[in-house]
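Derivation of every value follows stated rules applied to the coordinates shown; laboratory data play no part. Note that this is a predicted model, so its numbers are computed, not measured. Cβ atoms are built from the backbone, for glycine too; each structure is taken alone.
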Structure P
Amino acid sequence: MNIINSILKKWLAIDCICEHHFIAGILTDASIIVDLGANKGEFFNLAKNKYGGKYVLVEPDGDLFAKLPVISPDQKFQVVISTENKLYTFYRSENKEANSLTLEMASQWHVSDTVQVQGFTFDRLAKEANIDAIDLLKIDIEGAELDLLSQLSREQLTKIRQITCEFHDFMDLNQMPQVESVLNQLSAKGFIVLNFSKKNHRDVLLINADFFSIWNIFTLKFISLLLGVRRKN
């Protein structure tokens, strides 16, 4: 593990904020960071102060949305990212981090109430926010990540340099085959998968190989193998 940490920090400039690993070395003040499931802004505040960048924050819960401290050119949207541009029933949990489009997910900590929230497709969000290329896509959307990632087109994926995602098979082990299927699809489309979780897929970094040098790709694939070995031990 010391070898992995050394390579991650010194060679690849990988950081971890709020249990989300990402390559920080490529971020600048001009970088576009899209935060799906921004909650009340913990990741946003820490990453913004440390690395700068221009943020697009998405948070469907009205109480949490109101706490997002966004100043131009950052933007925030009170919507859910979904497969259709329509109103959705959004289940609000007593644990705010479990709010979800899925009743099963939210009810693990008891559902407090339901609200109607506008749904945006990923394309519509990009259009409304006037963004094209994305330097970092952070996903923490309580189970909806599987539909989102499985439906992103190859063209959409070519514009994303890296994705840091919390999958939710740690809450429902039955999701693990579907999570692994989605990761295999992304791997086939040119993404290198780094799974930093030991037993599930709670902290996964997906890196678009098209944006990196051959040497970095080799190093990232080596780290991916080391992480896989660690998971088996």
Structure Q
Amino acid sequence: MNLKEIITKDTLPRFAYTNMELCADARAVVLDFHGLNGGCEMIAEHGDTARQYAAHGVLYIYPYTSPWSWMNDTAVRTADAILDAALAGAPAAPDIPILSTGGSMGGLGALVFTRYSAHTIAACAANCPVCDLPFHYTERDDLPRTLYAAFAHYPMPLEKAMETASPLHLVPTLPRVPYYIVHGGADRAVIKEKHSDRLVAALRTQGYDVTYHEVPGMAHCDLDEKEMQAYMDFIWRHAGAAL
């Protein structure tokens, strides 16, 4: 299946939200991958986040990669096709910086997309990301059905299939780009000690450029104003946008 024939600059709104019409002169691109059960509703109006990105000259893309994609092979191909269509609709320099971001399942998606994307990713920001996908399968009762749906078509045992989209299992094959990870100590959906703590330790052992914000008392993906500013400052810095 040739996704480039399906996902084009004309059909793009069916597959992703973008702020393209607000961002006439894009100087960077930010992909914002949704969490589990996200992407079910199509975004109809430009919100504050999209307008903020546009004001900084950043093309913002929220891909609808399916609510249970876990950045599997289809999600990677879909995100790449969405990115191609967006860049065709808003012509940009070949070396435009592309950032991969997201929270929870989207945080995993942001990390994994840096590894498999056909595009060169400049930097990655992840909020409370799932980092050990085989462990996550055992972490909550609502997860096994989603992971089976994402990986059952792989020609290998399920655990091995999950490892192909598990950030912890992809070290040291992840690209050498700057990473920003934030995780809350009160996260009960994705336990910090089982995920980000272990990934950051593995990345640092391998000499990666990783900034890690550990936030005591913070619940899942619940950035306060200070942490949101730090998260966005990382994005602005690597997008080359003015603060």
With Rg and Dmax of the Cα atoms in Å, for residues 21-108 alone computed for every candidate in P, Q, 14.1, 40 is reproduced by structure P
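Can you rank P, Q by distance in nm of label points 7 Å out along Cα→Cβ at positions 93 and 213 and just name the one with the largest value?
P
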Re helix-only ellipticity at 222 nm (-39500 (n - 2.57) for each DSSP H run of 4 or more, over all residues; to 500): value -8500 computed from one entry in P, Q; matching entry is structure P
Value 19 of relative contact order in percent (Cα under 8 Å, 6 or more apart) was derived from the coordinates of, among P, Q, structure Q
